[in-house]
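Some structures are shown below for you to check.
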Structure P
Amino acid sequence: MGTKPLSGIRVLDLTNVLAGPYCCYQLALLGAEVIKVERPGTGDLARQLGADPERNAALMGVSFLAQNAQKKSVTLNMKTEQGKALLRRLVRTSDVLVENFRPGVMTRLGLGYDALSSENPDLIYCAISGFGQDGPWKDNPAYDQIVQGVSGVMSVTGDDSSAPLRAGYPLADTLGGMTAAFAIATALNDPERGGFLDISMTEAVISSMGWVVSNHLIAGQEPGAHGNENTTSAPSGTFACADGPINVAANRDAQWQSMAHHLGRADLLAHPDYATREDRKRNRHMLRAELESVLRQRPAAEWVEELNALGVPSGPVLSVPQILREPQVRNRGLVAEVETADGVLPLTGSPLRFGTVRPVPETAPPALGADNDRIWSDLGLSAQEIATLRQEHVI
């Protein structure tokens with residue numbers, strides 16, 4: 001099995017910030033040639049975002065670096081007639097176009113699916129938006145936090161005292177981007193190439209909440225915010241130890257029994273409040289207090305090792321820096337180093353592995369318009385024409 005299954009596929013990335021760029025980054029890691037089409041002068045807004053002000057000022061913000069390696073960059077003012085003509089020429093040479101403008105923007109520019117598919121009937125046109133291309137909310141602005149709020153995620157995150165609470169990273173953007181990448185890869189496998197993909201970030205998030213949604217639709221349960229508790233079983237959740245918390249998922253009766261014996265609390269097995277799974281779920285907070293009276297006596301790492309050895313699923317609660325240092329992640333090559341003019345840049349690669357090989361970026365994120373001369377000359381433009389277009393701020 002090859003590790004670059006999308007080799008030979010050309011993708012036009014007209015997207016900004018996160019959902020679209022993340023989608024196209026996944027395609028680039030799998031071998032596609034991704035040409036990022038950006039606004040002259042400023043480019044993708046993410047170029048100015050991130051925790052390093054100097055990089056932001058240089059239009060290479062950390063937020064941009066995170067998901068734009070392995071791409072090429074051209075600049076194009078699509079509001080000009082010359083810019084529109086150039087995009088149409090690019091479309092004729094491409095397999096996929098991805099955009100995340102508000103619904104209708106590309107159509108008003110004369111660059112919607114109907115117009116561009118007439119240039120290339122095999123074009124896969126993927127539109128990512130907050131709510132989809134139709135419906136009463138289609139024109140509403142949709143940032144990640146907005147989508148987290150309307151999708152129900154915030155209502156089930158946190159606990160009684162903290163909900164509604166947003167997830168600690170751009171969950172909706174990322175799920176929307178991954179859904180779009182999945183849709184594009186699927187469309188590329190269709191013998192009848194070409195078509196319009198309508199990706200709603202909100203629907204991607206709701207789909208990912210399968211158990212929560214189904215418990216409501218099928219079992220009539222009102223979803224709630226249960227903090228670190230796993231409502232399907234007990235003891236299952238986060239427990240305090242001497243130096244920090246651990247997660248335990250003693251979901252089976254045999255696992256609960258092993259845990260109780262190991263903690264020296266076999267007496268709990270005969271207690272009527274904990275006799276059955278439903279009893280333990282109903283009295284989970286009392287049960288957690290009983291178990292923590294023992295767990296707090298020793299460090300988390302010792303409990304994790306011992307409980308896992310007994311077949312009781314356990315794990316530490318780590319910070320991002322801690323997990324990135326762990327051999328489990330570090331030795332599997334998720335983070336790769338890319339050489340740049342300013343030194344080595346660490347970036348995450350694909351979440352996929354082909355056997356023992358993981359697709360990782362081989363080229364650094366591009367400077368704004370870095371590939372203008374090559375891409376536009378490949379379309380047949382002369383050096384003089386390119387210089388004139390640059391002078392007229394078309395590129």
Structure Q
Amino acid sequence: MRERRVFYFTAFVRAVTTSLVGVLIGVYLARQGITGAALGTIVSAGLVGAALAAVVATFLADRIGRRRFLIVLAALSVLGTIAFAFSTSPFALSAAAFVGMLNGMGKDRGAALILEQAALPSTTTSGGRTQVIAWYTMLQDLGHAAGALLAGVPTLLEATTHLRGASPHRATLLGCAAIGLMAVVLYSRLGADVEVSAGRRGPGLAPRSRGILTRISALFAIDSLAGGFLTTALLSYFFFERFGVTEGVIGALFFGARLMNAASHLGAAWLARRFGLVNTMVFTHIPSSMLLVTVAFAPSFAIAAVLFLLREGLVEMDVPTRQSYVLAVVQPDERTFASGITNLVRLGAWAVAPVFAGALMNGDSMYLPLVIGAAMKITYDLLLWRAFRGIRPPEETAA
């Protein structure tokens with residue numbers, strides 16, 4: 001229980017900074033005159049760094065030690081954020097984003113999450129697994145909501161201090177680094193219970209697990225490639241350029257979105273108990289993609305905001321159910337590798353797409369990434385349901 005509480009709290013703290021940085025990056029770079037393809041490249045650099053950390057976590061973290069690895073991850077995030085705050089050239093910004101693993105998605109999906117996810121099922125039963133993960137992901141989205149709300153801090157600083165231009169954003173980024181130090185402290189207090197015993201370390205997989213992970217990872221790649229067209233950084237840039245709203249308004253919008261995400265996670269656990277994990281994943285996700293298309297063509301910010309919030313109330317229902325499903329269909333000693341591979345695939349696909357999305361977001365084509373991302377997500381949902389509707393987790397088989 002102690003480790004579970006630490007993971008709950010670190011997930012919340014990490015989500016606050018991830019969300020805040022995700023909302024601010026697009027506007028921060030735009031205020032420095034960096035837009036379009038260069039903006040997309042910087043966002044991709046941060047995601048590439050996160051993907052590389054996920055690779056190491058997947059293959060080596062159990063051998064290095066989960067506690068030690070989590071501390072290093074948190075420290076690198078702090079250092080990279082500080083460097084990003086003081087960088088001005090596209091190259092320096094890309095390098096800092098890479099080292100700090102800055103996540104332009106605005107949602108925590110990195111290497112730390114891989115290890116925390118792998119450890120959580122051991123703290124509960126098969127029947128309680130989805131509920132525990134739902135609480136974990138709900139706390140993440142509450143952190144995402146708090147981070148989005150804090151994105152209004154630069155506007156407040158500009159109004160109440162002498163800071164102007166990009167300086168309020170720079171001060172806010174340094175605040176994120178300070179918050180990130182809390183994770184370093186909390187991870188240092190973890191005990192030996194979070195570690196994998198020496199006899200069970202390694203990425204070996206049973207043939208059945210290997211087949212399932214290969215197929216589901218290929219589908220996750222499609223979903224994440226679509227998600228890379230819809231990062232928080234690019235969506236905030238869309239609202240900023242398309243409707244001319246301020247950072248404070250955008251932050252409030254994403255605050256509402258994250259609250260909708262958080263509430264939906266417990267709803268997803270309730271639906272999964274009645275209709276199954278795969279059905280819940282698919283049939284809540286498709287309507288959310290349809291709503292996203294309407295956001296792309298909304299005539300005003302007010303209408304776009306309402307449609308966007310409705311979409312956010314559905315889009316995250318597949319997160320706890322997806323995580324629970326992956327961890328349920330493999331053996332307990334395969335969970336770090338399974339969590340790592342599936343998250344790594346998602347991070348890799350996220351890292352590729354923003355470059356293309358940024359190149360498309362010019363003038364009259366500002367809406368194209370939203371439409372392309374929605375179409376790809378619907379394709380993923382249909383393929384996922386066809387491939388995995390017959391493979392059930394233990395609790396559904398028993399029922």
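The numbers here are math on the coordinates, done by the rules we state, and not lab data. This is a predicted model, so every value here is computed, not measured. Cβ atoms are built from the backbone, for glycine too; each structure is taken alone.
Quick rundown of the values:
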| item | result |
| --- | --- |
| Which of P, Q yields 2.8 [distance in nm of label points 7 Å out along Cα→Cβ at positions 83 and 107, calculated] | Q |
| When FRET efficiency 1/(1 + (r/R0)^6) of positions 251 and 339 (r between Cβ atoms, R0 = 35 Å, to 0.05) is computed for each of P, Q, the largest belongs to | Q |
| Which entry (P, Q) yields the derived value 22.8 for mean count of other Cβ atoms within 10 Å over residues 131-138 | Q |
| Read-out distance in nm of label points 7 Å out along Cα→Cβ at positions 195 and 331, computed value 4.4, structure in P, Q | P |
| Value 27.9, calculated as mean count of other Cβ atoms within 10 Å over residues 43-50, assigned to which of P, Q | Q |
| If mean count of other Cβ atoms within 10 Å over residues 235-242 is computed and equals 19.2, the structure in P, Q | P |
| Which entry (P, Q) yields the derived value -27000 for helix-only ellipticity at 222 nm (-39500 (n - 2.57) for each DSSP H run of 4 or more, over all residues; to 500) | Q |
| Comparison of P, Q - label where relative contact order in percent (Cα under 8 Å, 6 or more apart) is highest | Q |
| Computed 4, 19, 25, 22, 15, 9, 4, 1, 0 for P(r) over Cα pairs in 10 Å bins from 0, in percent - originating structure among P, Q | P |
